[in-house]
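Undergrad: Next up: the structures, one after another.
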Structure I
Amino acid sequence: MKKTVDLIPLFKQFIRDSETGKRLKKNGNRITSGTIDNYRYVLHNLIEFSSSCDFDLRICDVQKLTKREFESEKNYWKKFYRKFSDFMYKKGCYDNYVGSNMKQIRTFFNYLKNEKHFNTGDFHKLLYVRKEEVDILVISPEQLKFLIHNKEFETILTPPEKRIKDIFVFGCTTGLRFSDIFLLTTKNFEMQNGDWYLKVKSKKTKAYSSIKLPGYAVNIYQKYKSKSAKITLFTPITLYTFNKTLKSIGEKANFTAPIEFSRERQGKTYTVYKNTLKKPERFCDKMSSHMMRRTAITTLLILGMPEHLVRTISGHSANSNSFYRYVHFAQSYVDKEIEKIHDKLETYD
């Protein structure tokens, strides 16, 4: 009879080893707090799944299995994949999140095999990782110019909204991640030959970048800089508050055009609605911190900057799949603008 071991305690150990630095990335760096949070979400889902579906989560050493037991174990993990996927989809999750959970579980199995020398076999390869192409939402160059330059609009904003608008504009210009923006101090800013540069090292990728700042970004820096190099440029704010306030700013700016947002579940596309009447959401309702980096990258591409230079600024590697999503999106934007010109040329008055 095959001997099994409870999976949940081992998964908790996997998280502890990641937290303490006992388990590291392949390049020797520590696992980021964001990744560890993702592990915790997976653990929560596994515990909920096991309880709700009365599914016993366990593993066993395949080296000690007979041929019949090996086939039984293979069928167990096929069954787990099917039932866990169904459980997540019934909760309303989409392909990217379900796929992310499967990817983290596969990482856990590799940890058991490579670091704990627990031979679980290759059954984790049965856990197919689904992916979906989520729509990229960015503000247009015209909308960005409005936020930067419209002084009349500035007068209707509250002080907290003005501050978050400035941070948003700064992020849309520099392409920094939300977490990196709130680490900036005066040490990150340097003047060379009369021009200001932002020099940063990404917290996520550890990549260095030097970004020449336009006048309006320099004005934002001058407005918020502290005399002490130890004090961050922007006072920290919760992501929830930032996104909530940003939606209010978008509404006041009349960024209210209806948009349809689609997601995929088991490969099928669904239009996402936030209301029971199934009315399309407004653009301002989808505004969030993620737009800053996406807007910066796509704006540079749309306005004609070569891809390799944009990658230098954004910190993407030369073969980054995620970067080419921005390239594709930017090309689609350019195509639509060209079509507008073509339409005008097609008619003769």
Structure II
Amino acid sequence: MQRLPAEWEPQAAIMLTWPHPGTDWARQLDAVERVYQRLVQLIGRDQEVLIVCRDAPHRAAIQAQLPASSVARIRFAIAPSNDTWARDHGPISVIDGASGQRCLIDFRFDGWGGKYPAALDDRITATVFAGDECLESSALVLEGGAIESDGAGSLLAVRRTLVDPQRNPGWSQAAIEDELRIRLGIERFLWLEHGQLSGDDTDGHIDTLARFCDARTIGYAASSDPADADHPALEQLAAELRRLRQRNGEPYRLVALPQPAPIHDDDGQRLPAGYANFLITNRSVLVPVYADPADAIACERLASCFPGRRIEPVDCRPLIRQGGSLHCITMQLAANR
């Protein structure tokens, strides 16, 4: 039986789909590429980085940006792309329970229910991993940012990001759960109804709201300001999380991650900045920060959740301009066991 590992389990690589002038990053390409360069440096300390380039000239341009010392930990692949949200168009890794071998699942990606063009992104996994020893495809639309795993058969998700007539017309909740049992080995579904950050185009991806830090700990986006527009939804989220139970019937240990002060785009629209969008690598936790006093609090609380891992703040103000953050642009590839 296949099993969806937790993010803190051993990884072979982290996948990045690099921005280019044909993406929404065009007007701030230099700033966002500096974030990607920083990620290559930090991830490369712990494991391989897989960089997806749009074409050969793009690859050459990326190589020119990176120090020669980092090349040994980088693997390049070519695939045309609409955008760079690797968490949602990248493959989902599962581990075969008998052999310990990794298999990749290529779920569909439709631009979060048809909100944005995604035909090229939907083909990235099939293109990049065509020669992989085990690659399976599913007709289900599933974005990696929509699901959280404890590595032991429990899946945490906001129901509307999967059970959605825009993403999965004709799929009942029962049919979706059956597909996830088969593909990912899910045994327990921890469905949430609440939680949403202003400016979030994903309809409430779990990786912006609540994350497993270990099998009994969940870090979650929390609001302490009743006047904040996101406060009611985040309070409802917290109440739902308090009602969840582990397999042994015990409540989860809940770690509140503060909200940074609101960040707005040039049109005055609030952006979905938060700290739950952290990335776990083999030896580190990369934390999105926003030049806000709450950055230090979030890093301190996450450090308590991940003893033995380095906490690495990454300035994600350029990323949040397009409505996503650190976890959204990355996808881990599990290691064989």
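Undergrad: So if we calculate distance in nm of label points 7 Å out along Cα→Cβ at positions 103 and 135 for every structure here (I, II), which label has the highest result?
TA: Numbers: I: 2.2; II: 1.6.
Across I, II, distance in nm of label points 7 Å out along Cα→Cβ at positions 103 and 135 peaks for I.
Undergrad: Let me ask something else. For which of the structures I, II does the calculation of distance in nm of label points 7 Å out along Cα→Cβ at positions 7 and 295 return 1.9? If you can, show how the numbers build up before the last one.
TA: Details: I: 4.2; II: 1.9.
For distance in nm of label points 7 Å out along Cα→Cβ at positions 7 and 295, the value 1.9 is produced by structure II.
Undergrad: Name the one structure among I, II that relative contact order in percent (Cα under 8 Å, 6 or more apart) of 22 was derived from.
TA: Source structure for this number: II.
Undergrad: To test your reading of the models, identify which of I, II gives -7000 for helix-only ellipticity at 222 nm (-39500 (n - 2.57) for each DSSP H run of 4 or more, over all residues; to 500) when calculated.
TA: Numbers: I: -17000; II: -7000.
This value belongs to structure II.
Undergrad: Tell me which of I, II gives 16.9 when you compute mean count of other Cβ atoms within 10 Å over residues 111-118. List each step's numbers first, then the result.
TA: Details: I: 14.2; II: 16.9.
The read-out comes from structure II.
Undergrad: Quick check: 11.6 is what I get for mean count of other Cβ atoms within 10 Å over residues 191-198, calculated from one of I, II. Which structure matches?
TA: Details: I: 11.6; II: 19.2.
Label of the originating structure: I.
Undergrad: Given a value of 2.0 for distance in nm of label points 7 Å out along Cα→Cβ at positions 303 and 319, calculated from one of I, II, which structure does it belong to?
TA: Numbers: I: 3.2; II: 2.0.
This figure was derived from II.
Undergrad: If you don't mind, another one. I, II: which one has log10 I(q)/I(0) by the Debye sum over Cα atoms at q = 0.08, 0.15 Å⁻¹, as calculated, at -0.33, -1.36? Show your work: numbers first, answer last.
TA: On the way: I: -0.53, -1.37; II: -0.33, -1.36.
Computed on structure II.
Undergrad: Given that mean count of other Cβ atoms within 10 Å over residues 183-190, derived from a single structure, equals 18.6, which label among I, II identifies that structure? Mind showing how you got there, number by number?
TA: Numbers: I: 15.6; II: 18.6.
Derived from II, not from the others.
Values quoted throughout were computed directly from the atomic coordinates according to the rules given, and no laboratory measurement underlies them. Please read these numbers as outputs of a predicted model, since none were measured by experiment. Cβ atoms are built from the backbone, for glycine too; each structure is taken alone.
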